[in-house]
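In the part that follows, the structures are each spelled out as structure tokens.
Just so it is clear, none of the values below were taken in a lab; they were calculated from the coordinates. Keep in mind that this is a model prediction, so the values were computed, not measured. Cβ atoms are built from the backbone, for glycine too; each structure is taken alone.
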Structure I
Amino acid sequence: MAKFGFGQPLKRKEDDALLRGAGRYVADVMPEGALQAVVLRSPHAHAKFSIRDLGRVRAMKGVRLVLTGADVAHLAPLPTPGVIPEPSCQIDVPAYPILARDEVKHVGDAIAFVVADTLAQAKDAAEAVAIDWEELPHIVGAVAALDAKAPRVWSDRSNVSFEVAVGDAAATKAAFASAERVVETTIVNQRLVTNYMDTRGVVAEYDGKRYTLTLGSQGAHIIRDIIGVEVMKLKPDEMRVITPDVGGGFGTKLFPYREYALAAVAAEKLRKPVRWVADRSEHFLGDSHGRDNISTARLALDGKGRFLALELDIVADMGAYLSCYAPYIPWLGMGMATGPYDIPVAHVRLRAVYTNTVPVDAYRGAGRPEASYLMERAVDHAAREIGMAPDAIRRKNLIKPKALPYTTPTGKVYDSGDFAATLARAQELADWENFGKRAREAKRVGKLRGIGIGTYVEACGGNGPETAHVTLDRDGGITVLIGSQSSGQGHATSYAQLVAERLDIAPERVRVIQGDTDRIPTGAGTGGSSSIPVGGVSVDRASKTLAEQLKELAAEALEASAGDMEIVDAKVRVAGTDRAISFADLAAHPAATPEKLKAASDFSPDVPTYPNGTHIAEVEIDPDTGATSIINYVIVDDFGATLNPVLLEGQVHGGTVQGIGQALMEDTVYDAASGQLVSASFMDYAMPHAHDAPDFVFETRNVPCKTNPLGVKGAGEAGAIGSCPAVMNAVIDALDRAYGIRAIDMPATPLKIWTAIQGANRVAAE
């Protein structure tokens, strides 16, 4: 093992610049003479409209351009490539126009793009646009949208965007008919807003021949290929996309958005750079939201608590339009419906519906947190209903290692893992045996204690292809070109470690370049926890190839056999001797042609990886206020192999805090009467602070992945997948012990908990 290579706990290379304020985000990009743009957005949830007399607005001081739907009618609508790969499910995708024409579908729908010399002038001009409105009936809430009498989001189609099912309906029905117990529960997975540090933005330039877009994204090539090729109908070489530093993405910055095409068109028309950066309220109204499912789960069990069958009915809110991968997200969750459990048969029904709300798309985990939360809540509910301990029912039903590879009723094939072992170790670290004592001590001081489990398996690391180019530079350093995109994960460090593993070079001498379609030929971007399982494999293979090429080159220079060469400390030497040549000298050697100094490799996995693990949360609730505190939190994960334990732990902590936020405080609220988004700012949308996060106890219990060349399993989203069920099961455990309350929906806010307690007290008093 190289001293900087695989498994080493290196600190992040990129942090020095970021901590010194030397990062460069989209908002920092200000070309000379750049004009400022704002988007005029609908104040109504559903309405017809007409714009009156733009001449007055265009004549206002500083105004350079006002684009309406008619001005960009030549642009294709935003596409929806993430359709469901099921021949039986045909989705008629409605047009998602770059600017709305005649009719808006949700509050925040884009109707005009205003460009001026200054931001203040652009805002003033946008406010001055005169619009005649004819409000139309609207609908918010997925279940309400299913009602046959509900207003239609699209006049020419049903509110049901599509319906699809997986599993064996007949076998599932038969299993339920023979079951000794059937347990049913309905579970809400609320809508979330992805709040990254830097809001979206774009700087567009046009030189008369080609466009250059600088924007925060999770994949520059995806933006070029969709905005440039599909929407603007350009050739790939007619648009360059550059991604600078990105302050978080979590899936939401993977998608193309209207503003990118609008800024490009404006830059072409004005022959000046055009800059648009969203403010935080605009972020709430203009970026895709996440989650928003309501589901009913039914579990069939025998007399010993074994699972016989699972039946799920899922209703997923798509919002007003089908965003980029929107249909695919709940379908992906469907595939993971049975979690880590040995359930012989299952049937899952999914209905996706339109509502007059912001479109919904992938958010950290993309369908798998929804699936895990649904299953783990259902398992805990079943345990209480049949009188079993929550850990006991899991041990009875978890898939055994000897059953692997295991094919689920939904067609997923788990290759490796030991689900019971992560549960056992997590219980040991959480001091599960002595929880009863701690609960009694809490009760004596007027508090409620609860403990909850989230045992999960997820599918990720299956994106691709991703190509890595690894080059020995003239200064003896290494440059890596790759199409994945870091948005805080630490790619500059992790990819450098893979290079160090093969070339024994200090990570500081490895330059990782991402986010430039001119410098990097192709790229699949970053999503689905694929950076290391896919991009890492490409970097490793390219580094290995380059190492062999350098040995051959050194053998020529040192007049030795290539088979006798070894790489040590950024040198190639004859093994067992002091005869060596440095990388820098090797790069300067007359025989060192450019072809010999670079190597490339791509990787496209046939199947995803299946990380898994157990989260255990212990909470304390103040019954007088409903406030919940997380007292202890334990995580034991199986990620196959660990490239960098420091980076890994950071990813797990971050995802877990996001899950805690969803469980206890985050909620996107629409007013049913007006269709207004009432949680459209940080004043109304609660998020976790540092003091809300506990001290985590984190371990890995890795079982190497049998389908990934590095043995790794994706890790970036796992924290968000295991945390919601662990926290909510702990909250319900505390409430059930004290009051018999067995159901409460996320977010379990103090008010919601306090209200539930008061209701239980009233029932007890009667």
Structure II
Amino acid sequence: MNIEKMPMIPLRGIVVFPGMVTHFDCGRDRTIGAIEESEIRNSKVFLVSQKDEEVEDPTMDEIYTVGAIASIKQILKIPGGIVRILIEGEKRGRIISSEEKEKYTEVEVEVFESKDIEMNSNVEALVRLCEKDIQEYSEMDQKMLPGMLDSLINKDTPETMMDTACCYIDLSVENAQEILEVEDLEERLEIFHEIFSKEVELLKIEREIDTRVKSQLDKMQKEYYLKEQLEVIKKELGEEKESDEYTKKLEEKNLPEEIRARAQKEIEKLSTISVQSPEYAVIMNYLDWIMDLPWNDSAEENIDIKNARKILDKEHYGLKKVKERILEFIAVRKLNKGAKGPILCLVGPPGVGKTSIASSIAHALDKNFVRMSLGGVTDEAEIRGHRRTYIGAMPGRVISLMKEAKQKNPVFLMDEIDKVGNNYRGDPASGLLEVLDPVQNKTFTDHYMELPFDLSEVFFVTTANTTSTIPGPLLDRMEIINLEGYTPNEKFNIAKRYLVPRQLKESGLSEENVTISDGAIEDIIAYYTREAGVRTLEQNISKIIRKAAMNIVEGEKEKISITKKNLNKFLGEKIFLFDLVNKENQVGVVNGLAWTAVGGTTLTIEATVMKGKGNLTLTGSLGNVMKESATAAVSYIAANAEKFNIKEDFRQKNDIHIHVPEGAVPKDGPSAGVTITTALVSALTKRPVRRDVAMTGEITLRGRVLPIGGLKEKLLAAQRMGVKTVIIPKENIRDLNEIEDNVKNLLEIIPVSDAEKVIEIALEQKWI
């Protein structure tokens, strides 16, 4: 007994036989799950008919046990969540057991193996009767094509003959299933003969009725019908062929010789095949793509540096360094139009204007702008496209957007390049390597087009929240431009100049209807947002204006003014209250500063000491690097216990617990070293920590404070939290030169080189 395991697909209104090739649409979730599983495992599927085709989700009792083992030849996803598959039946089988998986049903199938046929007189007689039935049926059924009769009768075995005949004859599910299930050849031939004899008789009756009806048509009706048919045929014959239209388009297009030759070849192929052929539509679609792509269509670069600077300043507030780098790049292009410049990668937290800067570059260069979002892209085919052998194949998103751009030198934004993933369908990052490499992209070849497309003139811009998740080879091809978070003053000006007018316009209002005072904007920034960018700020402004619009529409007021006093009526009570954070200096509680992909943030670290046996407990979803920093801090304090007036045996007699609140948020990095050290010294000495102090820095076993990154973001985070004094590593002094004065002037920044100095500044001199 041959037993095989495979996914099961229940069928409605159809019975599949061995040798049968057909297609059908699948929409049920478990059916689609079975198809996907078969594709992953490269296995067969078991096709079995359900007893009642109206049942949406049949149980095993509601389907037949005998069906066909089949292979899936083609899969096509069509709109509406429907999957169309082309299958070929191979062998009969019977279900002996089933198991419900999460997305499909798996069955154990006993395969019906071919048996040696004993051709006795009864079998021979039945075979002749069946052949006669098939012959009579084919003579009366107009759907039977010439030569099909010979194909059905002249099969190797009676089994094959019956299976093939059932594929072409329109039988009921019950009759077809009855033939499929019988294993004994003689019995099966008898059933086949009985069923087909009835079908032949029915066809005879249908033919007699049809003959009588047709004979009743008078001569005038026939003539009219034939004349109308003739007119339609003449009209069709007189129409211009599609191939001729493409020939005219080709003559008008300015295409490279290689592309022109390929298009001509496809046009010639189109002219030789039937309109009804599936390949006809495939060739037409391919030719449409060739004709629509901008192979030689470039926009002239009329670069005006002064105008470009004016546009960048008008559309974006601040970002001085970013603008200067972009203008430098534009200036080089003006002097050397053939220069292969670097790929710009704008890196910064959400909401700082990365995407809009790319749009402004296009505006400054007077070029078309296209954007491709890469967030969550895991299939390389989305970049390179599918080969034309696949049903429903299309070019990748790069070529699709070049068609949309209508220029071969647009500004092309690849958004969120740090969020590109990969799975069994390939690695999209490898496809992007060719796209973004100035050496390779001159002959970028999409799998669908199979023709080299020149991307060397495209101005590529990418964006990312962080560079840590960008593959190294891809990162090497880009020049990083960091966009840092905005200061409160910058946020105020952005809100005043851009956000408020834009939201008023989108709501159909003007300043005559709604005004937001400067004080109200400042309070929104201070008490309702805590972000590096301005996305949440704009959302709050939008919320205010929507509520104001509702009040105006309801007729309560004709003009509404939002001030500091009535702001809470529109946004509710304040969310962030600086005065409530560490009202008093506390023991073992220290304000740290951290950098994340969404900007700088404060990090409160708590430490407590209790009697115990020297256990160190770390909580708060800490990463390995942060855990190592905690261990280093304990060792440093133990080695310098006398300096801090701490008993040298504190580790043997006490348990230490270090906690970072918001435990659901993962935290890692070495820059919390000085913060952990300060919290531990405070807890061990009972000296309170100044609540207006925040700090950042990595610590060594000897107490040296090492430099950190993201200094500006951390200083901005300190401002947002109402911190007055910030302790930074001494080696980060050089980074202060790159930070605007309006960020530095609001804080007392103290550079330190060792942990002792940190302790001296951060801790009160008194003991509790």
Structure III
Amino acid sequence: MNIIYFFQIVLFLFTSFFCLSCKDSTKLQTKPNEIIGLASVIQLNTEQANIVDLNDYFTVSRSIDSLIFCNKKYTTDSVGCVRLTLPDSMDFITNLAIYYGNEVYGIPVKKPSEQLMSIKFTIQETKEVLVKGEFSNWLAVPMQREDSVFTYQQLVEPSSYQFCFLRDQKEFITNDYPKVSNGIGGFNNQLIIKDARVSNPSLNFKLNSSERIVLNSNDSTAFLLAYYNNILIVENQIIGAGYTLDVPIYTKDDEVNYLRAWVISSTGCSKELLIPFIEGKAVMNPDLLPRDEPYRMSMYNIFVDRFYDGDSTNQPKSLDSVLPQAQYLGGDVVGLTDQLRVGYFDSLGINTLWISPLVKNAEGAWGEWKQPYSKFSSYHGYWPVSFTKLNPNFSTASEFKELVEEAHDSGKNILLDVVANHIHKNHPFYQSNPDYFTSLYLADGTLNTERWDDHRLTTWFDVFLPTMDLEKEPVYEMLSDSIYHWLNTYHIDGFRHDATKHIPEVFWKTLTKKIKTNYIQKGQGNVFQIGETYGSHQLVGSYVNSGQLNAQFDFNVYDAIMKVLCDNSSWVTLVSVVDKSLNSYGDHHLMGNISGNQDKGRSISYFGGDLNRGEDAKVAGWTRTIEIGNEEVAFKKMRLMHLLNTVLPGIPVIYYGDEIGMPGGNDPDCRRMMKFKALSQQEKELKKEVASFLHKRRNSMALIYGNLHWVLVEKDILALERSFGSEKVVVYINKSMESKHVTYNGMSFELEGLGYKILNFEK
């Protein structure tokens, strides 16, 4: 290295460090806002170069002067991207320093944790064997052959992976690997990839008499990495037996700011510590948090047409070719407002309403179900013929504005479901611009419908639902403007995005940039975006970052809960999936923990056995009356699902009716009219318990911001801990039908069959 260049680098680093060290952070009077929200952690991979798009973080990336990562200086390219080189030696997590105007921002960067997965299979007289699994988004990939041994290798995150083999287009499993239920009546093989880290230090905190943060760890040699919002305040400081942290004070407004911190040792890295601050003081009382604080959200999924009829004059006429369960049933926005006013959501502990699409939809009957024969109306809202006009069967503009105002006045958020992937063929935009849509046919002449995985960005959902080509700039600019219209006109609090994985990232980045620069940055309010993606953690997580969505629904956790409670899988199944979610999305992710949704058979019907996990729940819903089955078992398992969704990291999401255990098959049978009156005793008790869970969560800092630790993981018994400062919540769950005797910290108690116990402590 040129000696002059070497001393230039040394001088630059020294000057930068000196300037940062001399800054009196306790006297900062303005809140840095160039990175809106907490910067998502950059996860490096094992490749030698990782491209980071800084436009995801900064509204104006061209103002970036330079970057320092692992003592190396970087610059952005012409479009605001930087290619980070993975150093030979790197801490488990470190800082990327970004020099932006007069500020130095910081983004945490995680070291790759991938391990080499190797799957082998031996078979004679076969030319080709394929493998597919969670590591490939269930796409079949070829295995390498050497004589009769077939091998597949891939770098993956430590976790449990299900997979199966294919030969002559037929799936099969082997005895070489453990077999586990696939949740639909069959089995897959399973491979567990363990984390190579030896042990991880802990990181905790307390407030001293002067309300200063004191950090401590079980490893006195661990060093600290800490940020206030997106400003680095401590790096490479040995924490010792305790470390008192002077937190910068921003006094401009009463918005929530965050302290986030990790400690790193030679053997591992702690979980992220996240502490909210308002006006420079740590928040220890959840009641001080604002309405739109996303970590405190508890969400209720409402199918507008099927919830409550508040205006009997706006229902369309029934269609002769449509069976009753697929007709409009009369629910509307006036009905939602009515239930809001009578306190239904307050009594349940809900503060966020996710409502199905309100946009104008196609009239008439469409699609076809042959046994029994039926077409469908557009009661669900997912067949748009306009981008901005309201469906008159649901709402007028004044009625929707009234709902939003009433919700905000009572401390609640409104999320609107929007459809960005497709429109109905009667939409004027399709009729005028057919070139702005993907082809209904593939190159081989076959229909490009329901090709969810192999053609996920182009497939049509049905022959009358054209998919927009959102790779084209005029299309994604127009559509993002139309979605922004709902935000700017009605001042809602965010969106639920349908079919997220079928839409290219350029659209999500365009929409999110507009929301940040035109709405959030101008002080109009926070905006929360949550998506719907079925697939691997990698695929789901690729849409969750500073440049795209805040969260998605965690269907993988839902599936794991169903395997545990329906298929009698060990709690290990759930723990491995939750751990992977934490590793993929962060220790304090905002993913939605669902009790069910509009595309699944009702959970309680599975729990009670009236629905079989191996049958087609949609066919079942059309051809027979689905009830609960064994109600005693079903209601107990339903309450355990609600409990898990409440105490696990993430946002609890209740599909309407699950709070009382409404039964049903799949679409449209899972969309029955909501039941408010003549509840059975079991329905009343379930609703009461669900409400107690949600109220406990909204009043517990440990359940909102606390880190998760597994206390006990056995086949039938699960015990977990959430802790925040001096508060600790411990939950024991017994999924066995038999009572179990357990001991915790010298306390002994009985857990009834399918029972639970919640313990609250002040440490």
note = mean count of other Cβ atoms within 10 Å over residues 497-504 gets 21.9 when computed on, of labels I, II, III, structure III
key: Structure responsible for -8500, with helix-only ellipticity at 222 nm (-39500 (n - 2.57) for each DSSP H run of 4 or more, over all residues; to 500) calculated and labels I, II, III on offer   = I
